[in-house]
Structure I
Amino acid sequence: MFEFKFSEEQNMLREMVRDFTNNEIKPIASKIDQEAKIPDDLIKKLAELGLLGIAFPEEYGGGGMGEVGYCLMQEEIARGCMSTATFIGAHQSIGSNAIYIGGSEEHKKKYLTQLASGEKIGAFCLTEAQAGSDSFHLRTKADIDGDEWVINGEKLWITNGGIAGILSLFARTEKGISAFIVETDTPGFKAGPPEKKMGIKGSQTNALSFENVRIPKENLMGTDGRGFLVAMKTLDAGRLGLGAACLGVAKELLELSTNYSKERKQFDHPISFFQAVQFMLAEMATMIYNMESIVYRTAVEYDAGKNIATKSAIVKLYCSDSLDEIVDRAVQIHGGMGYSQELPIERIYRDSRINRIFEGTNEIQKGIIARDILKRGGKLL
């Protein structure tokens, strides 16, 4: 039987991040959306609190809170602003975590410490124009030339691409797909302008180009030709963290919808009086209970060193699907006000849709889950 409760330290982390979100993030969430930018001073405050490296061991400048701590943090950050949660996820859960998973001790001491402290921002560079869901067939190339790798190619839809100082880059070599660390001040690297998006506007997304970008031979992570495994293991954690962010947003929506239903009157009654609204709130709460259960159960197993590939796919699939259902109900409960920019529901509605696409589309997650079910002969995990 699975049993789990948060430690005193984890509860303190949640309270600290919740207070920070209420005081520093929520008041400017609309501005972040409108200006399509997370303020530099907010990023600085996140770094000063140690939130940009909360999951990593203290020896690398992190907070030592593991994946459970990271999920707690993302849950609370996302309640205030999904753009900010996305920025943190791209920086820590995939951009930096790829180095933690695939890098050498020297890589971790040189690069991970800079990332965990927030001195540098990280990004995860896998997706290309012809290699989205089919990421195995990427075309960016890395050729060895003496003591250097020479990288040529383009990446697309890279979160933090325009503000990152350190990239975890995946490119094709003669031996297959390999993982590299690239510093963005290297000649030949260029970030395109931020993409104009429907939601999570404050999270900067860019196309990146590499033209004869030369990096030291030792910036190869792990074994030449084995980088795809690093990418997939990194995405396991990324999908789990995304589930935690979806959970936070869902909880915020339930609170907003419950309070509004008590205040808004129709036919001489608060709309919470009517069964149709009660049922929507009940459905939202049921999905949130399930979301919370699978997020933290999986996070505990990840911290215990277990393989969570299929379970993180389930978390990503269920939490992102559920959030879309929850935010749709929230708009319905709020009626016209849910469609107005006067309340945060409209922004959250736009922000939520991307979760079924990035970190691997939900169709890809279903494929991962189905393959494992078939392999196990239909037995549960």
Structure II
Amino acid sequence: MNVKINPSEYKVLIVDDVISNVLLLKVLLNNEKFQIVTASNGTEALAQVKKEKPDLVLLDVMMPDISGFDVAKQMKADPEMSDIPIIFLTALNSTADIVKGFQVGGNDFISKPFNKEELIIRVTHQISLVAAKRIIVAQTEELRKTIMGRDKLYSVIAHDLRSPMGSIKMVLNMLILNLPSETIGEEMYELLTMANQTTEDVFSLLDNLLKWTKSQIGKLKVVYQELNMVEVVEGVSEIFTMVAGLKNIKIVQDMPVVPVVVRADIDMLKTVIRNLISNAIKFSNEGSEVLVSLTEEDGMAIVSVKDSGCGIDEENQKKLLHTDTHFSTFGTNNEEGSGLGLLLCQDFIVKNGGKLWFTSKKGEGSTFSFSVPLLEK
């Protein structure tokens, strides 16, 4: 990160017991427009660091009261000073001394007598690192606030819209049940059916959005319980019989006759199964079947939802299940998808100790599957 710095914004503390060294360093760094503070021994240096809060310390190693190495140790032990970079000024050039300097927290060395250009380059380099770190900290904080704001917004949108959408959904359901096509005519009945379906989709999207946001901000905890997957899968499949019927699609279940017991969060699993069956219906052709099956393999319960619909081409298969490339596509009746559902499914299944995967062929259909651990006997 090549950061341009304005030296006048940065303060350097020069610590040396030889006054001529302090004056020389002061002149050199003043010429570069750095702010300068000085100290003539270790004790004074620690006091100046606390008082002046410099951005860099040029620290002589050999001093009469406390050595530069000991000053560095004390600085690194104090949270208020520990992040301030230190360049040791030293006439010692042995490897052991240099190693010790780095061990006690030094960032660089300048040998005495020092070369003017080398001094400026080393000081500027350390200050650039300080500047870069500050930019990163500021950007990270800004990003954190942005993400918090976004998640809050998602949550409010989803939460506040769910209630009115739920009411509209109920009204439309009631109308469809009480107004047969013979009473209101074929066209009006079709419009009503379409409105009903759209409301169901929007409600489902809002539900997903709310759960996704809660999951991302850590507000959605996994509540484990023992469940019979056969009952869970059958229960969710039943709900979709009517929706599937509107497109003349049959939901076929292939379930074991014995219970398949897992330890997982029932609401999360229902959300996943609901999303997968809903997608299968959306991308199926009229008059086809959606097969929902449950098997056991290697200590896992595996649920698969297979359709023989429009399938996904290879290019778009790569984009599925990745947050950064999630995309939406249209169903066989131009039903719109948000792409959020599958991300939510993946998130929930991973949280429950399983995984989500799919196979698909353009024009032939897709099979989406997920696994959850069986209850250990």
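Bear in mind that the values in this text are calculations on the coordinates, not laboratory data. These numbers come from a predicted model, not from an experiment. Cβ atoms are built from the backbone, for glycine too; each structure is taken alone.
Structure data summary
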| quantity | calculated |
| --- | --- |
| Mean projected area of the Cα convex hull in nm², for residues 54-125 alone - structure with the largest value, from I, II | II |
| Highest-scoring label, criterion being distance in nm of label points 7 Å out along Cα→Cβ at positions 70 and 230, among I, II | II |
| Which of I, II leads on relative contact order in percent (Cα under 8 Å, 6 or more apart), largest value | I |
| Source structure (of I, II) for mean count of other Cβ atoms within 10 Å over residues 166-173, computed value 25.5 | I |
| At a computed 1.4 (distance in nm of label points 7 Å out along Cα→Cβ at positions 78 and 318), which of I, II | I |
| Origin of the value 1.00, where FRET efficiency 1/(1 + (r/R0)^6) of positions 270 and 294 (r between Cβ atoms, R0 = 35 Å, to 0.05) was derived from one of I, II | II |
| Answer label among I, II for the case where mean count of other Cβ atoms within 10 Å over residues 6-13, calculated from the coordinates, equals 13.4 | I |
| Entry that produces 22, 31, 19, 22, 5, 0 once P(r) over Cα pairs in 20 Å bins from 0, in percent is calculated, selected from I, II | II |
| Structure from which -17000 was derived, helix-only ellipticity at 222 nm (-39500 (n - 2.57) for each DSSP H run of 4 or more, over all residues; to 500), options I, II | II |
